[in-house]
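Pasting the structures here.
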Structure 1
Amino acid sequence: MSAESPAADYAGAEKQRLSETRSIDYIPPSERHGHPFSQFTLWFGGNLQITAIVTGALAVVLGGDVVWSIIGLLVGQVVGAAIMSLHAIQGPRLGLPQMITSRMQFGVYGAVIPLVLVCIMYVGFSASGTVLAGQALAKLINTSNASGMILFSAIIVVIAVLGYRVIHKLGKVASVIGVLAFVYLFITLLSTHDLSAVWQNQHFTVANFLLAVSLSSSWQIAFCPYVSDYSRYLPDNVSAKKLFNCVFFGTVLGTQASMTLGVIVAAIAGKAFSGNEVGYIVSLGSSATMAMVIYFAICFGKITFTTLNAYGSFMSLTTIVSGFRQKTALSRGGRILFVVLMVTISCVIALISEPAFLKSFTHFLLFLLAFFVPWSAISLTDFYLITKGKVDVPALSQPNGRYGRWNWAGIVVYFCGVLVQLPFIDNPLHHGSLTWIFAGNDVSWIIGWFVTALLWLAARKFDRRGMLAQSVYPN
């Protein structure tokens, strides 16, 4: 077939198309494009936003000081982002979105177990983001909070339907807007407040330090189930080192900037910040015009982040349905339907939520992270140490194929990884019986990750299916 064949023309047109046509199907080499730096702008810009500010502020709200909270948050960023960046490399190497590859370890039907939890988590994160962004948008266009949330959700639907290319373009713009907004906010804080007392108030405790580490590491690990969704179009021979560094430094720098701002603002504001996060941040504007600019920056930052969640939840739902349909292709109408469904659910939750409910729901979402840690350990261990990045792509849609319907080895190891964490979890929804060993600190995710990885290595010695997989790609 010549270089000017219809297939080649289609591939060229696909690279220029603004609207994405593929979903969870394999991305052939002819359609790969882009540079690893796009991953930096996506994760840097996506993390310069209000929810990250509020999450960082929790380190102080819950009893920490400024200096050790910032250090603890940075330590957590580094650990969590390293795990996240390793997942990002799976995208171009496999040419597949993140969660469909779980069929290699769990089976075509068994992969539904982590997928359902992923859908719940990202719908929840989208809901909490819709509340904050809806409030900011309402102020910006002078309408009710409910109208602001509905309009914000409509914007998310459009961007998520357009897909991969538009999301990356949005990330670039968000990086520029985010940097300008954050530089202004930091300058305002430094010029209008005496921070000497804040820096001098240092009272290190292991509990508060580990809390800060857990907040930021959990934030990063929450991206793992969809990080390779946004790297899968990169060329399959892209440098793993460059890709790792772009994702790692993008997400660490963006999140740390946001959380550091949250720490400082919470320390200065005290009780005035909690429950009025958006209003207090906007009040840092020196004029009504600057207040509107900050509202706009908050909205734009949440558009990027909430789109990531909506797109990821749509991909997860598609993966669930496709496992039973035994095909990965999705029609344009199906894509729109799935996106609208997931965003609508998030919007409804946001509209009926009261602040107290959202706080409880956030605790529930953080508790769900206990179910993603063992999934991450199994996925990375399998990819880097066992299959070496080899996958039988057609078998991912064949319940009677190489990976089977249910891979009980993967399912059993997964639930063992969840159970081993429970005694060490310290969450308002669950207080583990063994947290006293670590002075009441939650280190469950560390224990869960390494125990699961070791169990999976042992289990694979008795289950050779994944190790025998060869690289089989469709034409």
Structure 2
Amino acid sequence: MTWRQQLTLLLLLSVPSILSQLSSIVMEYIDAAMVGHLGAESSAAIGLVTSSLWLMFGLPIAVTNGFAVQVAHRVGAKDNEGARDVLRQSIIATMLFSVVFMVICLLLSPYVPYWLGGSGEVAEMASDYFFVFALMLPLFQFHSLSCAMLRCAGDMKVPSAVNILICLLDIVFNYIFIYPLDMGVWGAAWGSWCAEAIGTFIAVYFLVWRNDKLRIADDFRQRFAGIVKHYIPTRSIIRKASGISAPLLSERFVLCGAQIIITVIVAPLGTIAIAANALAVTAESLCYMPGFGIGDAATTLIGQSIGAKRRKLTHWFAWLSVVLGMLVMGFMGLVMYFGAPVMMSIMTPVQDIISLGTEVLRIEAWAEPMFAAAIVSYGVFMGAGNTLPPCLMEMFSMWCVRVSLAWYLAPVMGLKGIWLAMCIELCFRGFIFLLRLRFGKWDKKLDEVMV
């Protein structure tokens, strides 16, 4: 393939995913605006548990990726039956995980907001919000698994369309629950639950019945005993999935643990700081979500190129993806720098929150290109099935740079100090990821024989 053909293919895979990510951001903006107009306390309640929700939903994604990467390798090697075997076994393994994890989160929901430094009405609303999202975990696991498998089979359109639909439904349901039914923060959570349920059903339908490479609907025509033997997890597939997912699970725990510590650092700064931090995080996502879209495309392209044993193509796609991500997010950083006041005013009418949020967003704008380098490089390493080194690198960067700097700067500079620490850490993380992409042995699976 010429570099133009590679760029065209990368764009064809990236654009649907980017549009999906952007639709998620629009949804988050509208949700934040709906809740923000209920008052600073409502925004603070959601902001208090946001980092915990990242952990809650990050772990199912990590488990899913252990199986999805194997599917990408097998599709690249034109072993569609092997890819379907991985899919069948992943359904049982991931569902067991999500149900157990849901029960744990439900039991912890009354205590989490207080552990994070919340109190009073803010903590009570945050606990209700956390409880409903915990109930969503099995649905989200099915959604995550279906979309990841479709993407790794080369279908970026259906997952993107499903995510866009979920965003639109979320806006509709949130409006109904928050305003006509007057359920406040509780209604915002249930609106998201209903949207997720409908989107998950559609994603599963396209995976099981419509995808040419992964369609397993014919399984249901067999006798029960014939079906069961295909779905029982085998040692080889579980071992490979564990090798990919275990570092990701550890990384989610450690990184989200760091985010939770940041929340604890922010909490004593007051309701305005908690609300401004939460809304600024939502506003910033407009910049970095395109990077995740390109990272999804990179995971698919790298996985299939490795499965096909195309070393040169693998490296071309890796660098092309990273450069494209840095250019796109660099441009979005400029948009965020100059548009920060507008972005914040969309989500809240409180002037103190708008002013503080604008200041921290303009600090963060400088980090966007290097943040892109880290995001897309991670997608490259994921597609290669090389997850342990980048996980360790992220852990080191997060704890040794961001948390330590935030702890030092928060008493001196307040919320601006915490976001300055974030900016410095993201630049450092992007730098070390670029070094690994250039000099690291992340493509070792090219030398392995597919089993």
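What follows draws every value from the coordinates through simple rules; no lab data is involved. Computed from a predicted structure; not experimentally measured. Cβ atoms are built from the backbone, for glycine too; each structure is taken alone.
Quick notes
- At a computed 0.70 (FRET efficiency 1/(1 + (r/R0)^6) of positions 93 and 261 (r between Cβ atoms, R0 = 35 Å, to 0.05)), which of 1, 2: 2
- Identity of the structure behind 49, 32, 16 (criterion: Cα extents along the principal axes in Å, for residues 157-212 alone, calculated), options 1, 2: 1
- Value -28500, calculated as helix-only ellipticity at 222 nm (-39500 (n - 2.57) for each DSSP H run of 4 or more, over all residues; to 500), assigned to which of 1, 2: 2
- Which of 1, 2 yields 30 [relative contact order in percent (Cα under 8 Å, 6 or more apart), calculated]: 1
- Parent structure of the calculated result 127, given that volume of the Cα convex hull per residue in Å³ is the read-out and 1, 2 the choices: 2
- Mean count of other Cβ atoms within 10 Å over residues 133-140 - structure with the largest value, from 1, 2: 1
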